[in-house]
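Here, each number is a calculation from the coordinates, and none is a lab measurement. Owing to the predicted nature of the structure, the values given are computational and were not obtained by experimental measurement. Cβ atoms are built from the backbone, for glycine too; each structure is taken alone.
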Structure 1
Amino acid sequence: MIKTVRPITSQNPRVTRKLLLASTGCFLVATLMAAVSGPLKAEDDGLGGFLSDTIENAVTFTGKLRHESALDIDDGNGQKVETIFQPELEIELPDGFNLTAIGRARWDTRDRLEPGSPAQDTTDLISRRWLPNNDVDLELREFYLDAPIEIAHLRIGKQQIVWGQADGMKVLDVVNPQDYREFILDDFQDSRIPLWTLAAEVPIDDFTAEFLWIPDQTYNDLPEAGALFALTAPQFVPRAVPGFTVIQRDPDRPNSAVADSDAGARLLGMIDGWDFSLNYLYHYDDNPVLRRQVQGSVVTITPEYERTHLVGGTFSNAFGDFVLRGELGYSFNRFYLTDDQADSDGVGESDNFSSVVGLDWYGMEDTLISAQLFGDYLTNDIEGLVRDQFASTASLLVRRKFLDDDLEAEVIWLQSLNSGDGLVRPKVTYQINDTLSVWAGADIFFGTSKGVFGQFDDNDRVLLGFQMSF
C-alpha cells in the first residue's frame with residue numbers, strides 16, 4: 001500500500017512527486033471543507049453513516065504556530081529566525097480506524113542552518129521536502145492509518161517509532177533517522193525523520209510484540225559543508241592532507257523498496273516491577289561509511305551505506321523517590337574512520353556496544369534531578385582509529401516548576417569524559433495560558449575543535465521563542 005508509487009518513481013520521479021503532492025493537497029482541502037461545514041446527519045451523508053454522528057465529530061483539526069530566534073552570543077548575528085506552522089488533521093473512521101495527517105511549513109529568514117537548497121540525496125523521493133525557495137520548506141511530516149484488527153493493531157504510513165527514552169543522546173532510538181540541521185539541539189520529536197512504515201502491535205498474554213517493516217530508504221540528514229552545524233570533528237570527517245585534492249562523491253544510497261528495506265521487532269512487558277523491552281533491528285546504519293581512494297594526488301571520498309544488526313533492550317523500575325532506567329545496544333559490523341595510511345579505504349570494522357544508565361530523583365516537590373552515563377565501546381582495536389575505542393559521556397538534568405506549574409526552569413549539561421568538551425543548555429518557559437507559552441534559553445558549547453561538542457564552540461547562542469496552539 002505504501003509503496004505503490006515506486007514503479008512510477010523509477011520511471012519519472014518528478015511526476016511521482018507532483019502526483020503525491022497533488023493527492024495530499026486534495027485530501028487536505030477536501031477534509032478541511034468538511035471540517036468547517038455545518039453538521040451533517042450521518043444518514044444523509046451518502047457514505048453509509050460511518051462518520052460518527054456528524055462530520056464535526058468525525059474530523060478534528062488542530063495545530064501549532066511556533067517561532068524561535070537564535071542569536072550568536074559572540075557577535076549578535078542571527079543563527080535563525082524561524083517560524084513553523086504545523087497543522088494536524090485526524091479523521092475517525094468506522095470500526096475504530098483512525099487517519100492522521102501532520103504537515104509542517106517552516107520559514108527561516110537567516111538561511112544559515114541549511115544554506116541554499118539542500119540536495120536531499122540521503123532522503124527517499126517519496127519522503128523529501130518541497131523547497132519553494134531558500135528560506136521555506138514544506139513537508140508532510142506524518143500520514144498514517146491506525147487499523148485495529150482481530151489479532152493486532154496496525155499503523156500504516158509515514159510515522160515515528162520511538163524505541164528509547166534517554167535524554168540528549170540516543171542508544172536504541174535509531175529506527176528513524178535524524179535531521180542534524182541543529183546538531184542535537186532540536187527536540188527529538190522534531191528532529192526525527194518520519195518514515196513510511198508498516199507497524200504491528202500484537203498482544204501475547206501479558207506482553208506486547210511489535211513488528212516493523214520499513215520500505216523507506218531515508219537516512220540521517222547531515223548538514224552540508226558551509227552550514228552552521230556542519231560536522232568538522234575528525235571522527236566524523238576525514239582529515240585533509242596537504243598537497244592532495246579531495247573529491248567527495250554523492251552518497252551511494254540504497255534504492256530498492258524490498259531488498260533494501262529495514263525490519264525490526266520488539267517485545268515489551270513487566271516482570272516483578274521491572275518494565276523491559278527486548279529489541280532487534282536489521283537496518284542500514286543511518287550514517288554513511290566514508291571510504292577513501294587515493295590516486296596520485298587525488299583523494300576520492302565515497303559515502304556508502306552498510307547493513308548492521310542491532311540487538312538490545314531497555315529496563316526501568318521505581319524505588320521510592322528514585323527511578324532506575326537504562327538501555328543496552330549491540331551493533332554488528334560497523335565502520336569507523338582511521339588515519340592509518342596503510343589502510344586501503346581509510347575505515348576499520350568493529351562491533352559496537354553502547355549503553356546508558358539513568359537515575360531520576362523526584363524527592364523534592366515540583367523538582368526532577370536526572371543523571372545519565374553513556375558508554376560506547378568498540379570490540380576491535382582498529383589501527384589508527386580516529387576516535388577513542390571507549391567513549392563515555394555524562395549528563396545532568398535539573399528541572400523545577402513554579403507558580404502552580406506555569407513557570408518551568410531547567411538546565412541540561414552534557415560532557416564528554418574522554419575529551420572534556422560539552423554542552424550546557426539553560427531554559428525558562430512560562431505558560432501564559434492553555435494555548436500560549438514563551439521561553440528564553442541558551443546553548444553553550446565548550447572544548448576543543450576535535451570534540452563532538454567542542455567542534456561547535458563558536459556557535460554559542462541565546463534563544464527566544466513562543467508557541468501558540470489551537
Structure 2
Amino acid sequence: MRDTEICYMPAVDMSQAIRTRKLSPVEVINAVVSRIEWLNPRINAYCTLLVEGARKQAQEAEAMVMRGDKLGPLHGIPIAIKDLEFTKGVRTTSGSKIYEDFIPDYDAIFVERLKAAGAIMLGKTNTPEFGFMAITDNLLFGPTRNPWNLERHAGGSSGGAAAAVAAGMGQLAQGGDSGGSIRIPSSFCGVFGIKPSFGRVPRGPGSPDWQTLSSKGPITRTVKDAALALEIMAGRDDRDRHSLPGINLHYLSLLDGDLKGLRVAWSPDLGYAIVDPQVLEKTSAVISIFETLGCTVEMATPDITNPARAFSLIWAVTYAAAYGDKLDEWRDYMDPRLVALIEQGKDRLAVEYAQVAIEREEFCNKLRQFFDKYDLLLTPTTAVSAFDVNQSEVTEIGGFKGSSWLDWTPFTYPFNLTGQPAASVPCGWTDDGLPVGLQIAGRCFDDATVLKTAAAFEQVSPWANRVPPLD
C-alpha cells in the first residue's frame with residue numbers, strides 16, 4: 001500500500017486493517033511521519049512533534065497485535081492534540097511565549113481516554129495565543145496555512161488540527177470550540193468537525209471555564225471517524241462538574257438510521273448575517289439533498305437578533321479574568337490583539353455582565369422555541385471562505401465592510417451561547433478551489449441526530465475523496 005493511501009485512509013478502516021494484520025501500526029506511523037516531515041514546514045500545522053515517541057509506541061502496538069492482545073478501538077491510530085490542551089510530559093505552550101517551555105504533569109481527561117483506546121499521539125497542533133481568535137497565528141510559531149491554498153488561512157482556533165487532517169498528516173485531531181473554533185477551520189480546510197453539546201466531552205483540570213462556552217471535539221475527514229472518536233472522548237467525569245452522563249453514546253452504530261420525518265430548517269443568514277455570494281451559492285445548492293434523504297425542509301429563521309454584543313462581552317471578560325494578571329510582566333511578549341481584548345474586558349462592570357447573562361438566557365429560550373418545531377437548523381458554517389494569510393480580519397463581505405471576526409463567523413458563536421451540538425460538513429468548493437462548509441445544528445444534547453444527518457449527507461455528497469493539491 002502506498003504511503004499516500006495510508007495517510008488518507010479513514011481511521012475506521014485503518015483500525016480494521018490493523019486488527020486483521022493487513023496493515024501494521026509501524027507502517028502507519030512511518031507513512032504519516034514522513035508526510036509530516038515533508039509538508040509541515042510549508043503548512044505549519046504541528047508546533048510540537050513526537051516522532052521518536054510515536055515510533056516507539058507503534059512498535060509496542062505492533063507487538064500487541066502479533067501477540068493477540070486485546071486491542072482498543074483506536075489501536076495504532078495516529079492522533080493530534082491541540083496545543084491548548086494539557087499533555088503529560090509534552091510541551092503545551094497555548095501558543096504563548098508565557099508558556100513556551102511549560103510541560104504539564106498530567107493529561108486532559110479526553111487525552112487520557114484517547115490514549116487508553118490505543119491511539120498514538122503524533123504531536124501538538126498550532127493555535128492562536130490562548131485560542132483567542134478565529135485564525136491560527138501566534139508569536140511563537142507563526143501562521144498555519146491552508147492546505148488548499150498556502151496563501152490562505154486555515155481558520156482558528158483549531159487551525160493546526162484541521163490543516164493536519166486535510167493534508168493527510170494524521171487520521172484524527174482534537175479541537176476545542178468556544179466560538180466556532182472547530183467548525184471554522186473545518187469549513188476553511190474542507191474536513192468534518194463537530195462541536196458536541198456543552199459538557200459532552202469533559203474538560204477537567206487545566207481548562208479555563210470559558211463561562212460554559214467551550215466544547216472539545218474531533219476533527220476528521222469522515223463522519224464515521226468523528227463518531228468513533230467522540231464515543232471515546234465523551235462521558236461523565238467528576239473532575240468536570242459540567243460533564244454530561246454517558247448515555248447512548250454509541251454514535252458509530254447510530255449513523256445508519258434513516259432521516260425520514262426529520263424537520264429541517266434552512267436559514268441562509270439567521271436574519272442578520274451578510275454572506276459572501278459564492279458561499280451562499282454553494283450552501284444553498286445542497287439543501288435539496290436533505291429532501292431526497294427524507295427530511296421535510298423549510299426556509300425558516302429563528303426569531304432572534306444578533307447575539308454578538310452578549311458574546312463579545314463574555315469573551316472579553318473571560319480573557320481578562322483568565323490572563324489579565326499576565327499583562328504587567330508579559331505585555332510586550334503577547335499578541336497585541338489579545339492584549340487589546342484583555343484591556344477591553346478587564347474594566348467592565350459586574351452589572352453589565354449580569355445584564356448580558358440575562359440576554360443570553362433570553363436568546364437561548366428563543367432558539368429552544370424554534371427547535372420545538374424543527375429537529376435541525378442548516379446554515380453556512382462561515383460567511384466567507386479562507387482569506388489571505390497576511391490579513392488578520394476580513395475587510396469586506398458581499399460588498400459590505402467587516403470590522404470584527406464575529407462578522408464573518410455569524411453562524412458559529414450562537415451555538416456556543418446555547419451549548420447545542422453543531423457540525424460543519426464540506427458542501428462544495430469556490431471557483432478558486434477553496435472549501436465551503438455547511439453547518440448542521442441540532443437540539444440540545446442531540447449530538448446523535450447531528451452525526452446521523454451529517455453521515456447521510458456524506459453518503460450522497462462525499463467529500464473525503466477530494467484532497468488538497470499537495471502531492
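Summary table below
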read-out: At a computed 1.04 (Cα Rg over 2.2 N^0.38 Å), which of 1, 2; value: 1
read-out: Top of 1, 2 by relative contact order in percent (Cα under 8 Å, 6 or more apart), largest first; value: 2
read-out: Top of 1, 2 by distance in nm of label points 7 Å out along Cα→Cβ at positions 286 and 406, largest first; value: 1
read-out: Structure with the greatest value (metric distance in nm of label points 7 Å out along Cα→Cβ at positions 238 and 270, set 1, 2); value: 1
read-out: Distance in nm of label points 7 Å out along Cα→Cβ at positions 134 and 350 - structure with the largest value, from 1, 2; value: 1
read-out: Origin of the derived value -2500 (helix-only ellipticity at 222 nm (-39500 (n - 2.57) for each DSSP H run of 4 or more, over all residues; to 500); candidates 1, 2); value: 1
read-out: Mean projected area of the Cα convex hull in nm², for residues 222-421 alone derived as 14.5 - corresponding label from 1, 2; value: 2
read-out: Per distance in nm of label points 7 Å out along Cα→Cβ at positions 62 and 334, the highest-valued of structures 1, 2; value: 2
read-out: Mean count of other Cβ atoms within 10 Å over residues 214-221 - highest-scoring structure of 1, 2; value: 2
